[in-house]
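Each reported figure results from applying straightforward, stated rules to the coordinates on display, with no laboratory input. Predicted model only: the values in this text are computed from it and were never measured. Cβ atoms are built from the backbone, for glycine too; each structure is taken alone.
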Structure P
Amino acid sequence: MTTYVGFVIGTAACGLAQSYELLLVARIVAGTFGGIIGGQILAIIGDLFAYERRGTAMGAVMSAFAIASSVGVTFSLYLVDIFKDNWHMPFLFVALLAAVIFPLCWIHLPVLNKHLDRKPETGQRNRFKEFYQVYADKRTGLALLFSGIMMMGHFLIIPFITSYMEFNMGYPKSVIPIVYMVGGVASLIAAIYLGKLSDKVGKLTVFSYCVPLSFAFVILLTNLPVLPFSIVLLFFAVWFALATGRAVSSQTMVTGVTDEKNRGSFMSLNSSIQHLGTGAAALIAGFIVSENKTTGKLLNYQWVGYLSVAVLLVAFFLGRFLFKHSDGRQSQRTL
């Protein structure tokens, strides 16, 4: 709950910032606490749900992320338009909404601290040593690398989607939010359905289908010919659904690489690695993509798509190696 308060304060500070420097500092604060919260949410799922049912739980959480992303982006653009390009309003609205939700979190979130009472075999607990052991273990280290690569491969094409649709494809800016709305709905449905499916047929099985199938749509979306907008929406919907399927299955498997005692610190570190992957992807894509100064069209965007497929292919084989026995093991804990 402490990190939640920090996130609310940081987000509110973003809305109140009057300069780029203050906005940057406030965003760092909000991102710091927000990243920890993301890891804690996944750790809670890992602690409360047996591995055999964890896909369904992860799908439910991912569906909430999908709703937040689709509705959030659309509503934020709507707020900015209502308040005459005042970019402060989305930050202030999120901070206000988070403050309203805080009492519900305080009342309903379970307290998971029994593992803190377990005494080490010798001497006092060394938190730094435990954290290092989580990072240094070969299996957890590979899992962190896997998460970072997965996020990088996914996010490489994300930053320039809006500009590509507007300047390269010629669609008016007013219809771009529809892409995110349709994608969010597709992600919502996929998260719920594929989460349940992963519990039935196996997380690795769902992952092994979603990742290769997404390659075709990554290549297609970064090399789009002139098509009716409805067809483009369909392509984006399928891509969002497949991306959600690989995210649900992969993160469910990642939660199983460590035990309850270390899961909180591991998932927080996992969240940090994912954010590093996101930042690295945006930086790399920025170096590859350029702009035609005359027409405003993006150049070399297709190469970002090819790179995305290559990175995801590495993640695919790493995941197949790392989690090849994950669906065969039995969890000792039930809900």
Structure Q
Amino acid sequence: MTSSRVGAPLIEARNITKHYDGFTLQGVSLTVEPGQIVGFIGQNGAGKSTTIKALLGIIGIDAGDARILGVDARGLSGADAAVKERIGVVFDTVSMPPHIKIAEVGKLMDRAYQTWDARVFEEYLHRFKLDSKKAIKELSRGMGMKLSLACALVHNPQVLILDEATAGLDPMARDEVLDMLREFVAGEDAAGNPQHAILMSSHITSDLDKIADTVVCIDDGRIVFACDKDEICDLMGVARCRAAEVEQVLTSAQAPMEVRVLHHDYGVDLLVPDRFEFMRAFPQIPCDRVSIDDYMALVLKGTVLHPRDGVQKGGDAR
């Protein structure tokens, strides 16, 4: 997905803080640049939706700065309609009256957006196999999410913000949606510069394995990592070790300064920064490609070890 990026970030959060009883969004920072897809992950209640609502100006923030297309989120509700038309949003529920038909949705959107293209809407309905005569309440969750995504794309936005947009879709439909997102983010201006960007929260991290450029993880209201997806999935590895093998790795000349481990009943998973170097140094230890799920589990649940410490159990990954 990555391309040469020109200009300021299209989506930006800088140290945003929001206090609730029992939960605080703590100095959250992230950026989404032109031509980029950023995957936003974390456990339920970690702060993903709160961050997205803060970026959209749906909730106020207590500190920090949130901007979309250079517009302060606190002024987004009063921004010019032309700015709002450049933002496409899909939440995890269908935010349309349940009794209206899909055809009526198109008419409502046509009145709401100057850039709405009725012909393109019909093309999306055909592509998604959506019956324009059906009412919203008759749609499955997956079909409702397809309709929401179509509505977000038809008015030709510059940025997409997706909150669990692929939830409820079967694998083939998810792949079709991912193809559409790839097409969207590949859009360029007249000078050939990337002009679109996507912020996409998802529990289906295999989708992000396929399309994300960067993965940002939030836990308990704070960002715990922001990494290049290719570095995670293409370079790092998970070594499947016995306890004695971990000690062997940590005491070797090739030991990294810091490693993360996750203990299981059957052994120890060790996060390896370069699996190819590791396999050359320790050919007897199985070392697998890292998925985003693997990486998140090791960061959130694992233990940080240093070569002098030996194998320790438990501990906070952070």
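For which of P, Q does semi-axes √(5λ) of the Cα gyration tensor in Å, calculated from the coordinates, equal 34, 26, 19? Value 34, 26, 19 for semi-axes √(5λ) of the Cα gyration tensor in Å corresponds to P out of P, Q. I have 19 for relative contact order in percent (Cα under 8 Å, 6 or more apart), calculated from one of the structures P, Q. Which structure is it? The correct label is Q. Which one of P, Q has log10 I(q)/I(0) by the Debye sum over Cα atoms at q = 0.14, 0.19, 0.20, 0.29 Å⁻¹, for residues 179-242 alone, as calculated from the coordinates, equal to -0.56, -0.89, -0.95, -1.27? That value comes from structure Q. In this comparison of P, Q, the computed figure 1.00 for FRET efficiency 1/(1 + (r/R0)^6) of positions 19 and 219 (r between Cβ atoms, R0 = 41 Å, to 0.05) is attributed to Q. If FRET efficiency 1/(1 + (r/R0)^6) of positions 75 and 99 (r between Cβ atoms, R0 = 30 Å, to 0.05) computes to 0.95, which of P, Q did it come from? Among P, Q, the structure yielding 0.95 for FRET efficiency 1/(1 + (r/R0)^6) of positions 75 and 99 (r between Cβ atoms, R0 = 30 Å, to 0.05) is P. When FRET efficiency 1/(1 + (r/R0)^6) of positions 43 and 171 (r between Cβ atoms, R0 = 25 Å, to 0.05) is calculated for each of the structures P, Q, the largest result comes from Q. Starting from the value -8500: which structure in P, Q was helix-only ellipticity at 222 nm (-39500 (n - 2.57) for each DSSP H run of 4 or more, over all residues; to 500) calculated from? Attributed to the structure labelled Q. Determine which structure produced the value -1.34 for log10 I(q)/I(0) by the Debye sum over Cα atoms at q = 0.20 Å⁻¹, for residues 107-250 alone, calculated from the coordinates; the candidates are P, Q. Corresponding structure: Q.
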